[in-house]
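Please treat every number below as a calculation from the coordinates, not as lab data. Keep in mind the model is a prediction, meaning the values are calculated, not measured. Cβ atoms are built from the backbone, for glycine too; each structure is taken alone.
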Structure P
Amino acid sequence: MPSAPANDGPPTRESEILLREALLHFAKSGLGAADAAREQAEAAFFAGDRERYDHWLGICRLLDARMARAVEAREDMARREA
């Protein structure tokens with residue numbers, strides 16, 4: 001029997017809630033769901049709402065990890081420039 005990947009721990013309540021929200025968001029937004037989550041994360045970042053930013057970035061990460069990494073890189077650059 002294959003073992004689980006070393007970096008996969010048991011799911012937490014928060015991770016299960018975020019996964020459910022990501023799936024609901026995908027059901028509502030379709031193939032554009034990752035882009036919509038990215039837009040929400042960026043709007044929250046520039047509004048200074050860290051909690052909402054983390055939430056939407058988490059959803060974006062579940063739907064498109066590469067896009068989420070690009071968002072994080074842009075936000076890190078914006079923080080350094082500020």
Structure Q
Amino acid sequence: MNTIEQLNGVFARAFEIPVDSVNNDLEYQGIAEWDSMSHLVMVQELESTYNISIEMEDILEMGSVLKIKEILKKYGFDIN
């Protein structure tokens with residue numbers, strides 16, 4: 001499985017949405033499923049999937065799929 005598939009799977013599991021509905025336009029509170037509680041589930045999924053510990057400032061900046069891809073670069077994952 002490549003990293004974009006992994007990342008899309010993270011969002012699908014965290015928000016309980018179909019994997020094919022994940023795209024770069026997906027944003028925090030842009031869909032009903034992405035609320036504050038599912039945001040924390042997503043962070044946990046990211047940490048588990050990529051075996052990283054995400055800093056609080058980065059968690060607070062994770063407002064969209066695009067921004068999360070940028071933040072993951074900081075942790076060594078370049079996902080396009």
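Matching task: 4.6 is the computed value of mean projected area of the Cα convex hull in nm². Pick the structure from P, Q. Among P, Q, the structure yielding 4.6 for mean projected area of the Cα convex hull in nm² is Q. Work out which structure the value -25000 belongs to, where helix-only ellipticity at 222 nm (-39500 (n - 2.57) for each DSSP H run of 4 or more, over all residues; to 500) was derived from one of P, Q. Computing helix-only ellipticity at 222 nm (-39500 (n - 2.57) for each DSSP H run of 4 or more, over all residues; to 500) on every structure in P, Q gives -25000 only for P.
Here distance in nm of label points 7 Å out along Cα→Cβ at positions 43 and 59 was derived from just one of the structures P, Q, and that gives 1.0; the source is P. Given a value of 30 for relative contact order in percent (Cα under 8 Å, 6 or more apart), point me to the structure among P, Q it was derived from. Structure Q accounts for this read-out. When you work out mean count of other Cβ atoms within 10 Å over residues 19-26 for each of the structures P, Q, which one comes out largest? Once mean count of other Cβ atoms within 10 Å over residues 19-26 is tallied for P, Q, the winner is P. Comparing mean count of other Cβ atoms within 10 Å over residues 35-42 across P, Q, which structure shows the greatest value? Once mean count of other Cβ atoms within 10 Å over residues 35-42 is tallied for P, Q, the winner is P.
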